[in-house]
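Chemist: Multiple structures are listed underneath, in structure tokens.
Bear in mind these aren't lab numbers, they're just calculated from the coordinates by the rules spelled out. This structure is a prediction, so every number in the text was calculated from the model and none was measured. Cβ atoms are built from the backbone, for glycine too; each structure is taken alone.
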Structure 1
Amino acid sequence: MDYNSLIKTEDTDVCFNDWEEYRNNLTDYVMDSIESYYTREYLKRTGKKRLVRKYGMKEIVEELGEKPSLAIWGAGGCNDIDICRLAKYFKLILIDHNLEKIVYAKKRYNLSDDECICVDLKFWDISNDDYLMMEAMIKDEVTGEELGNYIEDMIAKMPRYDYSTMPHFDFSVAVGLVSQLNSRLAALLHINKYQYDMTKYLYNMNFDAVDKFLNAIVGITNKMFVLGYEDRILETEGKVAGNDILENRITSMIESENIKNFMDKELVWNFISEKSYIMQINSYELI
């Protein structure tokens, strides 16, 4: 399998019907967590101990006088989240490196430009040309050091953004994104049975990807964000490898009092017939 064939395997549109339950559960969680955020803010602002009336997103939007903005990071085809439901209460921003895919998702859900915009923030910007070059190097069996040097140079040349100068979102959602940031390279190494040990370079690459992602989502989100990742495999209860970097960074941010975790939940994602993930979903308020 070559790189272009690998990209085609990333298309999950065929899973849309199979993911209906997970899609509804994840969308429910996003709505519930944002309602919880506004409820706590309302009680804090009014000094009340409890709600005396219904205070869901309909009432929240009426009180605000406009829809808050909600960015969905790594949105892809939006097969795992119902943007039609969300568009009733939020101005949506779909973020993905594949603009064609999110524009298609927007059209499939029949959303207008006023309801939803599509952007690529390029916070982790590896181009198709970079992947094709790395594929060629792997097939040519260059040494691990040579390939590693190319990776390090590629990352070093990525732009650094001042997110304080950019338009901000009220809320952000990123579920199942982090595991995908470097999955293409890992797949190319595996498919081509690359003989050199790239563990060190992949770890550093994942560390940089998580760092840039968290800097972006925290730097450009005003109120809170929902973060989810594949924690365990349901069939075996085995832990999914590679989450330590993200978990350690989040822990550090909590200890530094940059964010506060106020809500969490586990959801089962029947990813394919042979494998289901237990997704760890957390909501973080920015302090």
Structure 2
Amino acid sequence: MGHKDSEVYERRNPFENEEILKKLAHITDIAIKAGIPVEQIVHVGGIAPMIHTCIATGSARYAINWRGTRDLDFALTINNGPQRLADALEGAGVQVTNRRPSKSIPHKHAVEIELTTGKGLFPSGRILEIDVYGGDSKGRARINDRIAHPYPGKFIRDQAITHTCWGHQFTVPSLIDTLTLKMDVAKETDRPKDTIDISSLIFSAEQSGVAPGDLIKALTEAYSTHGIPHPTWTLQVAPTLRAIIDKTPNLRRFDFAPVASRGYISKIAESIK
């Protein structure tokens, strides 16, 4: 399996990954200080699977070899989230160079900022794009045709989770909700980073004691109505997940993501119907 993906990088030392995380966490910290609750700043991009390894194992050990990212993806489950984030960043002295709504995805905005300090993947002068799924008047955000609700309600299936990693607070969807959002994208694409992220989430499920059958049952329910799987599950999601499962053992040769045990992966494959 090749890793020709703009967001998949060569192995870094742990200090570089920690610096990347601190840079991204700084943006979250600004939003929190501006009065946006951390529980409503939900990371739905590449950070989420990495945070789940911290939650599942109780340490940042597996974050050392995180694949990295070049942008941020938030669901801000508050009214007028993109504008409030841009205002918070500008109020903290961050240079916001652009903000624009998505032409194809309702309620999604891009907020671009210029970094004034940094090196490596985040050098001074680089433009960092923050993709924001903003909430409606009730704080509900639409992601991949799913409705995400503000805390303390269920984000999608479950409440979002706030966890501290490397001294910073991050809120992410539950493991099942994160896996569902990743599968929504993976069924339409064939990107190495999606395989890595889903493999990492399966690892976290095993570490958390989630039975393979229960994991697949919960994922199937995300693509079902009244217990009946949609054609999307049968024709797209299940085949995509099988293909990713087949690729997962190859990831053992790389340092981009933790991999579940062979026995757990085998049981996952057997549970997919």
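Chemist: Looking at structures 1, 2, which one was Cα Rg over 2.2 N^0.38 Å calculated from, given that it came out as 0.97? List each step's numbers first, then the result.
Modeler: Details: 1: 1.05; 2: 0.97.
Corresponding structure: 2.
Chemist: Sticking with this structure for a sec: Comparing FRET efficiency 1/(1 + (r/R0)^6) of positions 22 and 38 (r between Cβ atoms, R0 = 30 Å, to 0.05) across structures 1, 2, which is largest? Spell out each step's value before the answer.
Modeler: On the way: 1: 0.75; 2: 1.00.
By FRET efficiency 1/(1 + (r/R0)^6) of positions 22 and 38 (r between Cβ atoms, R0 = 30 Å, to 0.05), the leading structure of 1, 2 is 2.
Chemist: I've got another one for you. Quick check: -13500 is what I get for helix-only ellipticity at 222 nm (-39500 (n - 2.57) for each DSSP H run of 4 or more, over all residues; to 500), calculated from one of 1, 2. Which structure matches?
Modeler: 1
Chemist: Now, a different point. Comparing FRET efficiency 1/(1 + (r/R0)^6) of positions 54 and 246 (r between Cβ atoms, R0 = 30 Å, to 0.05) across 1, 2, which is largest? Walk me through the numbers on the way to the answer.
Modeler: Values: 1: 0.25; 2: 0.65.
Checked 1, 2; max of FRET efficiency 1/(1 + (r/R0)^6) of positions 54 and 246 (r between Cβ atoms, R0 = 30 Å, to 0.05) sits with 2.
Chemist: Check the numbers for distance in nm of label points 7 Å out along Cα→Cβ at positions 110 and 134 across 1, 2 and tell me which is largest.
Modeler: 1
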